[in-house]
Structure I
Amino acid sequence: MFYGPVSDVVPSSPVFEMYPIGFMTMSSHLEAAGFRTRIVNLAVQMLDNRNLDVERLIEKLEAKVYAIDLHWMPHCHGAIEIAKIVKKHHPDAIVEFGGFSSSYFYKDLIARPYIDMVMRGDSTELPHVKLMQVLQDGGDLSDVPNLVWKDRDGRVRENPLTNIPDDLDWCMFDYGTMIKCTLRNMDIKGALPWQGWDKLPLTSVFTVRGCSYNCAECGGSHDANKRLLCRNKPAFRSPEKLVEDMTIIQSYLDTPIFVIGDPRQGGSDYVDRLTAAARREGVKNHVAFEIFQPGNADFFSKLQHGFGEYSMEISPDSHDEIVRFAMGKGYDNASIDRTLTSAFDNGCVRFDVFYMTGLPEQTPESAMDSARASAHLWSLVGRDKGLFIYNAPFAPFVDPGSRAFENPDKWGYRFFARTLDEHRALLENPSWKHVLSYETKWMTRDQIAEVSYDAALELARCEFEAGRIDRDAYDTRVERTGIARGLLHRLDDILAVRDEAERTRRLWDIKEEGERMMASTVCNKKDLDWDAGSIWSNAPRVVTGLLKSSWPFNRGKRRAQQSL
């Protein structure tokens, strides 16, 4: 009902209506193997049409296998409810789950009567091709790696998680497949990665699966990957293949390309090879990089020579070095300062910096200091430089599998949910504060919520005084934050009402107001947008790209990749 600021620093809405990028790569491999696929983003369609009959939509879909992502934990309620609906209308079809969270809770999921299979792991493209071939030809499901399934007697069978590739150059990464499937199914809205993507598209490529770092709160850390996915080391996509992915995107869309994973994780020469290939192949699209550690002038200079115009982002989490070190990020504030100045001195046109509230060792005053530190960071660069600073609560859940989740006492967390059903129950609360799965030794759940709004006001003040926003924008931010805080308090009062009928009536009275506050609660979400033309303005380029991809040589090349 009142989602609060849980998604103010990500492109999607608070319902996290984005699907994993693996949907596209799985689709590419399955299509190349002769199987028809379709991506149906129910959440986007529900956001676009509040009167959508979801059951009727699912009933009209026809497939042998319905693959549902439970990747991010905010989907743990909706994904399971959708599985029930699919099984209701398609009782003879297979309902399959996959994703990080599915891999963590696979034993719980497979025990449910409406879920037939769970595919574990972070690289399930080829296991899915094997699965479909077995289902088509009547083979043995025991031969499908990473698969958890039920036999004819209903017994759970757990195949070994053995498909853990050492590199990612085998993976087919082609936005053209998604475009072709969308045109074939005449369903553009249903395939959008998130609401509004068609107006401001952002594409992605990935350098790595797995991670070299061990940040305490991250479900994708090295420790979490080892525990959940049996991945003992990161698997990298070569710089040359990464640039090939970029040029494929470029052939279809003039849109920013976000590079997932710090490219420096790939070794000392990874960036050199990446930038050389980008220059050689002529990557012209705007490219955005994330980095997990500070960068120096040499690194940024290489990016400038390889890509020309580029953007950066980094997540120090806190300006308090004690907090940051407790999280596992061992760099000081001086190195952040040097990173920002070096980047803007070497061609970076935009730099995003992210702070959070609700971390180990973080007191209310420490959280406020992160907001106050923005004034110093903005003072380091010119007023016309694209430095954007965000401060939002660590919400809604601590990632299962992360070191903090597995060892809460060490990091000072107290959890309100440990099991899958406990997380699902939290999502039924009407207020984001009561959905939070944790509090810490240093801040209660109430304090985390209050400080999130206090920090938002402080950040807005610093941004205004630095000349980054005008008075109207500042006043709007302050007013909106005040309304959001007031709504939070009103919901607290309503939830204290003992009479259930009266409590329900009062909740419905403010539901519409709560939904109006879905976006940009403590930050200006539009700051996240890169300048890009809509997919409609890219139509001529899309047509040209589709024609090129249909040439006989390219079709043969794709078949050869699939056979490998």
Structure II
Amino acid sequence: MSNAPMNRNVPRGNANGFISYFKQDFLSGFLVFLIALPLCLGISVASGFPPIAGIFTAIVGSVVATFVSDSELTIKGPAAGLIVIAVGCIEAFGGDGMLGGWSEADQAAFRAALAVGAAAAVLQILFGFLRAGILGEFFPISAVHGMLAAIGVIIIAKQIPVALGVTASGEPLEMLLEVPKYVSEANPAIAVIGLISVLIMFIWPLVGTRVPFAKMLPAPLIVLLAAIPMGMGFDLLHEHSYTLQNHQYQLGEQYLVAMPDRVFGMFDQITTPDFSVLSQPTAWTWIMMFFIIGSLESLLSAKAVDLIDPWKRKSSMDRDVIAVGVGNLCASMVGGLPMISEIVRSRANIDNGARTRFANFWHGMFLLVCVAMIPMVLHRIPMAALAAMLIYTGFRLAHPREFMNVMRIGREQFVIFVTTLIAVLATDLLIGIAIGIVTKFIIHMANGVPLRSFFKPEIEVVEDDGSTVRIVARKSAVFSNWIQMKIRIEREGLLVGKNVELDLSETRLVDHSVMDKLHGLENDFEQYGLSFTVVGLESHRPFTEHAHAARKRIYADKL
């Protein structure tokens, strides 16, 4: 499907846009850079990669996405959602995530992970050229949110010891149970930095709601302004010990971010992949993890950014996946983390007044200049401060509000959400989300969805007056048959410039995922000056009062 009709008043990331919106994009790029710098470092360290790997990723993403993607406001870079896969891949190849310092084993695991990232990137590029971006529509919303919440829990579990100055590893649930032990073994000086940084991350956004000026300064920047002086006060640049309550504690550079010790030293840290590991079956497990989860997260983020774009510009999901794939391939070849379209920095980009994709470009250029010119200053950032930022990020992914929101949509959605969350924590991301999908299938079967309609919708055009097409769906409208349904609706409507009326009166069940996506489809039609109307739900009983709750036909047994 082509992009929405061009409008002279809509900002575009072309040569004219570069000049016309330079001021807004340059300023937004700078403000996003202030957020991205500590997050790129923190995500990279948490992933078991060298800190500078995250910077490489953001720089590469800013250049590639600007010239390949047509998504105007998304920021491409490393994301917390991929930490779990990245560190798992490092550990699978014998690394320990730098728990004991950077060793030869860590370097070998790092190069193996780069090869895995490059192979996954090639699959993403093929995925986009095959116009398979629509496959992101398959995954049920509650299962995806459950997966993201589980990622949040895992991030919190992994970063609490870092914030306390404790060396620890293990499974997420095991580490959560060990939190009291970590507290008892905490290095007080490092714990003070970590605790104050966590408090700033949680309190500063509240201050911003009352003090307009505070809203202009992102919480991660305030954390750095507080943590770096504290690190200097504790003299973390030099190895030494101190005694507190008859217990001796060690301090030193191991608690600071490892960065080059000279200007332009970042270029000495360029690392190439070890493609020999691709002959190992283990590598292909992680390739599929990066490919599937990375592509899914990127597609979801890009769609979310489109929805909050002030000009309602619609991005090509296929082109966006290609941009992410090309970016990941380039980043992997120089020693970078995998990237996605990142929602938090993209939202900040919009809030800061960005107009076109060049804001993404400028944020990458600021990162390049900063890391190339002042790496010695960045070396003063305490690891505990970065851990605090990630704890906050993990909390937002697994926020209690997420549980309440899902519960309001329906108890069956809550079951899927919690089942996926627990399954991911107990197994891994792919198996966990697969269990969530199977759970949804079982619930649909219990609600009378015929097996034959799970993947093939019964949908037909019953009326076409030249301007409006009336389409009737039968049996079911559920997440697993939505892709074919959407393709048919777009073929009969958007692609030929006609309005569409979708009649769901003869369906036994319309699930939450479809209800949510129908709302999104209304927005797509509006961008083309067309209407998309859903009728026939009067005979269906919603599971809750939520607008996107699943609906079951009251007399489904008589169909």
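We did not get these values from a lab; they are worked out from the coordinates using the rules stated. Worth saying up front: this structure is predicted, and the values here are computed from it rather than measured. Cβ atoms are built from the backbone, for glycine too; each structure is taken alone.
Structural remarks
- Looking across I, II, the calculation of Rg and Dmax of the Cα atoms in Å, for residues 89-216 alone that yields 19.8, 54 traces back to II.
- FRET efficiency 1/(1 + (r/R0)^6) of positions 105 and 185 (r between Cβ atoms, R0 = 30 Å, to 0.05) from the coordinates reads 0.75; which among I, II: II
- log10 I(q)/I(0) by the Debye sum over Cα atoms at q = 0.10 Å⁻¹, for residues 113-312 alone derived as -0.71 - corresponding label from I, II: II
- Between structures I, II, the greatest calculated value of distance in nm of label points 7 Å out along Cα→Cβ at positions 17 and 49 is seen in II.
- Identity of the structure behind 1.5 (criterion: distance in nm of label points 7 Å out along Cα→Cβ at positions 9 and 481, calculated), options I, II: I
- helix-only ellipticity at 222 nm (-39500 (n - 2.57) for each DSSP H run of 4 or more, over all residues; to 500) from the coordinates reads -19000; which among I, II: II
- Look at relative contact order in percent (Cα under 8 Å, 6 or more apart) for each of I, II: the largest one is in II.
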